[in-house]
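These notes open a run of structures that come right after.
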Structure 1
């Protein structure tokens with residue numbers, strides 16, 4: 001198991017975006033907890049899972065990619081990110097949950113994963129998010145799995 005923080009993987013990708021590094025980053029992203037800034041979110045206790053009902057009252061902090069497309073801002077390594085940037089992170093989600101949320105937000109083009117260790121980020125666009133979600137689904141249903 002690779003214990004390199006997600007932020008360090010983002011920093012490495014800035015200088016060398018080889019397919020193997022991108023794949024490693026994406027696999028880690030899916031299973032990582034990331035920080036988000038949510039507005040008007042329901043109040044819950046520490047560690048309590050809250051459900052957002054889709055009424056539109058709760059919104060998520062968005063940023064823009066270089067072309068001006070709206071992106072979900074996801075903060076890698078949220079504890080370190082919050083200490084360094086004081087963004088007001090108030091929600092945690094796995095990378096998988098963020099991609100699932102993205103699929104249901106047609107006005108948003110992707111997720112911008114921001115590093116806590118450097119002022120860098122890495123985008124995951126909608127088309128790639130669909131592929132990542134499908135890959136996981138296929139691997140969970142292997143034909144050779146013993147019951």
Structure 2
């Protein structure tokens with residue numbers, strides 16, 4: 001039986017919470033895009049895509065910060081050399097790339113489009129939903145890898 005320190009538990013919890021907040025925010029973005037595509041630009045959609053920066057989405061980029069700290073703290077276990085670790089990191093890199101190159105720019109575009117043209121709203125909403133869907137699937141896969149360490 002190995003004892004873990006409370007600091008390590010706190011860092012691990014912070015890593016998980018930051019991931020849930022960041023990717024949960026992405027899921028909300030996809031949900032609002034879906035709502036806009038189905039019902040048109042409602043007041044809730046306009047408020048969500050008001051042009052301000054989505055700080056919760058930026059938490060996606062904090063996931064590896066806490067993850068690296070946890071990995072360094074746990075390096076004595078030798079898990080850093082396991083395949084699941086590199087697979088999870090690769091999945092995060094891909095999802096962060098999708099957030100940076102697809103979701104963020106399309107979210108900004110969607111904020112301006114949602115006010116003006118419903119036809120373009122549907123097209124941009126689909127693109128946003130796809131990007132968010134990819135990120136959420138990658139997050140679930142990485143979460144599975146980190147939880148079960150297959």
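No value in this document is a laboratory result; all are computed from the given coordinates. Because the structure is a prediction, the values reported are computed rather than measured. Cβ atoms are built from the backbone, for glycine too; each structure is taken alone.
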- Task: Identify the structure, out of 1, 2, from whose coordinates relative contact order in percent (Cα under 8 Å, 6 or more apart) was calculated to give 27.
- Result: 1
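Identify the structure, out of 1, 2, from whose coordinates Cα Rg over 2.2 N^0.38 Å was calculated to give 1.20.
On the way: 1: 1.07; 2: 1.20.
Answer by label: 2.
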- Consider the structures 1, 2: one of them gives 0.70 for FRET efficiency 1/(1 + (r/R0)^6) of positions 87 and 135 (r between Cβ atoms, R0 = 35 Å, to 0.05) as calculated from the coordinates. Say which. 1
- Task: Figure out for me which of the structures 1, 2 the number -11500 belongs to, where helix-only ellipticity at 222 nm (-39500 (n - 2.57) for each DSSP H run of 4 or more, over all residues; to 500) was derived from the coordinates.
- Result: 1
- Message: Can you rank 1, 2 by FRET efficiency 1/(1 + (r/R0)^6) of positions 103 and 119 (r between Cβ atoms, R0 = 35 Å, to 0.05) and just name the one with the largest value?
- Response: 2
